[in-house]
Structure 1
Amino acid sequence: MLTRSDLHAYQQDIVDYIQANERCGVWALMGTGKTVSTLTALDELSLVEDGIWPVLVLAPLRVAKSVWPNEVHDWQHLSHLKVSAVCGDAIDRKRALAADAHVFTCNYENLEWLVSHFGDAWPFRTVVADEFSKLKSFRLRQGSKRARALASVAFSKVTRFIGLTGTPSPNGLIDLWGQTWFLDKGERLGTTFSKFEQRWFRKGYDGFSLKPMPHAEREIHDKLRDICLTVEGLQVDEPIFNNIMVDLPPAARTQYNLMEREMFAEIEGVGIEAFNAAARTSKLLQFSAGAVITDSDTGEWSPVHDVKLDALESVIEEAAGAPVLVAYHFRSDLARLKKRFPKAVALDSDPKTIDRWNAGKIPILLAHPASAGHGINLARGGNILVFFTVDWSLETYMQVIERLGPMRQKQAGLNRPVFVHHILSRKTVDEMVLERLRSKRSVQDVLLEALKRREGDAR
């Protein structure tokens, strides 16, 4: 379990900034620790300031259900905090709101219902908007209903407001007004969107689109400098690793547990055969990924769940157009990835594919470790790598990272950190594989140790 002292210097900067500013934005990419930094800041503030708890966290559904609740389990200094996810149907949401918790997480789709539910009895003086750019469409008299619902309490009922995002302006400067309004009620960028538009934009040739004036970017950034912290340009020699944990749906969990018991029974048995152990492990990896090969001769497979695809979609959404390299392992992974993300391109032997990626013409590149061999340089194309599935081979794992790793970035003359995200199914062989990759221990040792831990938990 991580401790308070494990926070990086830039994460401490986030903590300090939130504590010093009642209403502020934090612009930092996924994997930089916005969640733990925010919780740390609020927890420490609660010792000297009344009214911090309860905190409302607004986030995309997957993030609200799992990321924020799980964060308190990973950090020792936050383990006393209780988090309740206000998701699901109305009955589930009301039950979650009745819980004795410090933090209540709610997906944006339920925001309008939440405001209506409490009315004048709104209890949250502290609001955290995760993926803050979800509020970019806010206008005083138009825009999304959820944003306008939040606006009705944002200043009358809320004292502290924290906006977290890695992509504050996915569509350009035009996105900044709606978000910033929740921080200062239009003080810096204009009390209405029309005033913002008139000051810094002009109509495009079509008469509808808005084009920023030459001075717009510098002036807008200057206006926001005192209420928005930008965490960028991290000087690191190693990639920034981030584990994205997902939970198997109940039906998939039941199937996985059955397969796991059969495998572990063989590992516990006196006459374990390597072939059988390897085959069972492969099946478990497939279950974790979301599809299981049913006929090894034909390669036919059956889908089991989509939770990893949903998690990857969140990463791509937060990247806001920045290219993403996705490493996969099974052929079923490739088929499902291409179906979910039609614009994705598979890395093949054609050199033009690499050229297109490095030229920024491929938004999502799907790479099997075997196709990302030595000599391939993908650094110019992006700095975000996602492992959709992980494999036991340390060599191929490191090889994929190296294709766009820090050294390659420097060689390309680029000064930017490399983010490596692992999408892992919780309490599955995924976690064992990653442990194996980090420790370089044998597959057998890792599996046996995992079994011992499970047996200890059962007792």
Structure 2
Amino acid sequence: MNNFLCSRHVPNVFLTAAIVTIALAAAFVFYCRWRYPEPHLNWAEVDIESTSFPPDFLWGAATAAHQVEGELHNNWSVFEESRGLERSGKACDHWNRWEEDFEMLSELGLTTYRFSIEWSRLEPEPGKWESAPLQIYSDMVDNLISRGIRPVITLHHFSHPAWWEDRGGFVKKENLPHFIAYCERVFEALSDRVDVWCTINEPTVFSSMGYTLGQFPPGHRSIRQTLRIMRNLMHAHADLYASLKSIKPDASIGVAKNVTLFDPLNRWSPIDWAAARLLEWLWSGAWQRGILSGRMLGSSVRGSKNSLDFIGLNYYTHFLTGLFMPTTGELTFARRENEISTEFGYPMYAEGFRRAIERVSALNVPIEITENGVADSNDALRPEHLMRHLWILSEAIRDGYDIRSFHHWSLMDNFEWAEGYSMRFGLYEVDFDTQERNLRKSGELYRKIIAEHMKT
């Protein structure tokens, strides 16, 4: 009899468990929908020309050494050859044409310019330092200052010497002193004229693309290595911040952080919500906690707490994610019905720019927009993209966010990493056969916007 009664209660237990599970899932979904809204504007009703910026706001563009300089031997050139990818080759031949290219900065009326130093030029072999390339970078700085343009230097923008990669690069913590020594040498040579420095560009992109998806050097697919790289990059930044501040205490030192938003593919799916929240934590939350608390992925990182004088924000899009979002191979991008696809595949989602600003504002330091742009070979989408994002930026500044600058990515078409020359982000179109540069209509628009705001 007792066994019979127990058996009758079993379905009730399962039913209760099912009801509780459903209730918890529903509560989770409703909380997430409230906590993480996904706004979409009717852009036809927005006056995107009604923008205002502070008189001291800085207008700029950005490049990276491997993408524009050309003729380099580093981790990327080795990776291109080993994987049969399109070769960077001469890129924009910027190393030989930089003075002409700086004329383009003046033509646009820019007041700030972000670029990176190529470590492999300065130390092509371990301990073998080349003084001539460093002098050229010094000449670049002097030329920018003479034009009234603020130089912003990035010390690591995805590329480093092949010999350092062979030793394990950022995978091995014992390699970090080599990186620190290179950075210190550059800083000591240029910091008498350069005040703003990015230690590392997009650390999460570097770790995930190189060690999870395998699309960047060294082409590994290892979650374990990805997490190790994330920690070591934070260690590198923290150690470098302390070292550079000891050399020049009033230098402004930060990180250029890509903030990609992760939204659920189905906003009523608890599984999609869980995947989105986990990915956004790994992408941005872990780094943000490292800066705010000094801990990252469960480990203490000495010196990382408050190791920012500013945060560089790189914003492009949001990812719609679910349980089956790929972690290997080619990324695919979903979009909402009302979103426009870019040539890169991801959607244009300017509304997310405000969300990204709100996220990094929690770091309680000034914000520099270090990258924002779109792949658009025909220049059909870029004017609208630029206007929408500048309107969002203007509204954020009006609402009190401390945003100091805007750097358009990119000054000119360049070698776009794993995508080669297929993606064109430039305000200037580049013919890579002749190296001729021509200002696009979007570049003319940007120049007009800058001129109008500089008058007020």
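No lab work stands behind these numbers, since they all come straight from the coordinates. The structure presented is a predicted model; accordingly, all values stated were derived computationally and were not measured. Cβ atoms are built from the backbone, for glycine too; each structure is taken alone.
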Relative contact order in percent (Cα under 8 Å, 6 or more apart) - highest-scoring structure of 1, 2: 2
Computed 0.85 for FRET efficiency 1/(1 + (r/R0)^6) of positions 395 and 419 (r between Cβ atoms, R0 = 30 Å, to 0.05) - originating structure among 1, 2: 1
Among 1, 2, which structure scores highest (criterion: Rg/Rh (Cα atoms, Kirkwood Rh), for residues 115-178 alone): 2
Distance in nm of label points 7 Å out along Cα→Cβ at positions 91 and 163 - highest-scoring structure of 1, 2: 1
Origin of the derived value 2.4 (distance in nm of label points 7 Å out along Cα→Cβ at positions 211 and 259; candidates 1, 2): 2
